[in-house]
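These are the structures in question, set out in turn.
Read-outs: derived from the displayed coordinates by stated rules, not from any lab. Everything quoted here is computed from the prediction, not taken from an experiment.
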Structure 1
């Protein structure tokens with residue numbers, strides 16, 4: 001995948017993620033409605049491909065206002081990744097040449113890889129995650145709209161142990177996906193299946209599109225590493 005195609009795919013997928021986020025807020029409080037209406041308009045422009053360099057700069061400024069409004073990324077990981085993607089796209093368009101664009105886009109990909117590993121490391125050092133107790137608490141006491149059938153999983157310790165270690169190993173071993181195109185394809189399918197499962201079970205709808213928006217950078221970087229190798 002060429003750098004130009006990877007950047008454009010990132011813009012398109014990020015636009016969809018930001019449009020989704022914006023639509024959740026356009027009927028909110030007055031001060032947040034303004035910020036997210038601006039984000040909605042800018043996201044549509046980025047999706048279409050109108051002046052992406054200046055639209056990305058405007059989205060970056062808009063992201064700063066939203067961070068100030070909520071005193072940080074109120075929605076956790078999906079908001080953090082959104083800000084990272086916006087910042088890196090803004091920087092890519094402001095770079096003086098293709099080499100510096102590669103540096104920035106490579107940095108984005110490495111941050112995405114590290115985020116998976118860091119999440120896995122945070123779980124594996126936590127006893128309740130290793131034992132499956134953390135997932136039991138999630139299914140049993142979750143305030144998210146979890147079905148009664150899903151809550152019944154809290155009574156199956158062996159299943160929870162397997163699920164816990166499946167998540168931990170996926171995240172810890174994700175950096176190995178960069179070793180080959182086949183490994184990356186498998187890694188991205190498993191990671192996206194994980195995000196979709198979280199959406200289905202807990203309603204974490206923001207994660208799906210925003211993480212998909214980060215994947216073109218991984219595909220580009222893996223191809224770049226193959227060429228260097």
Structure 2
């Protein structure tokens with residue numbers, strides 16, 4: 001377990017070092033792309049699921065930092081009565097997590113991304129709006145924050161994954177984010193999974209994992225040059 005300090009609080013980080021063929025091909029000591037993994041409002045209630053995701057991504061050649069950002073407010077799960085007042089504190093912690101990640105040995109500070117789940121995706125958008133070191137976002141059924149919908153900042157390449165039957169974060173958020181990225185000419189992909197709710201299961205979960213691997217390979221791995229802008233839908 002690693003950590004950094006934010007707002008006078010110790011923020012724990014679970015570190016998953018890059019492995020797999022990409023990391024091996026680039027040799028030991030080579031700087032590698034790295035990602036923050038941001039959990040949802042459930043905090044660490046389903047920590048093993050997040051850890052499995054982190055291991056899967058690390059196996060594709062990325063360092064992954066699973067950040068316990070709720071440590072900033074001393075919570076295990078989000079208190080919805082304090083959500084609005086706590087969100088800026090968590091966002092500050094995530095921005096500081098980006099700076100911490102960029103300074104880690106063996107990390108390429110020019111190839112950083114964020115994988116955000118639900119609330120974690122909202123924090124990823126808010127962070128990337130002012131942090132140019134974030135070069136890619138994977139959005140698992142996240143809400144588009146109201147202020148970003150109004151201010152319409154430029155975001156990095158984004159992969160949007162959402163269930164059509166999500167009753168917690170309506171699919172309209174995914175469509176609003178898609179429109180924002182289209183307006184800006186930002187590279188993006190979107191996949192709406194029919195019948196899936198707030199969370200992906202079965203074949204949808206496997207399909208999403210494959211899309212994440214492909215998307216990150218396009219935007220964070222140096223072997224693939226990405227020129228211009230593009231969008232993809234399926």
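Some notes on this structure:
- Relative contact order in percent (Cα under 8 Å, 6 or more apart) - structure with the largest value, from 1, 2: 1
- With P(r) over Cα pairs in 10 Å bins from 0, in percent derived as 8, 29, 32, 22, 8, 0, matching label from 1, 2: 1
- Looking across 1, 2, the calculation of helix-only ellipticity at 222 nm (-39500 (n - 2.57) for each DSSP H run of 4 or more, over all residues; to 500) that yields -27000 traces back to 1.
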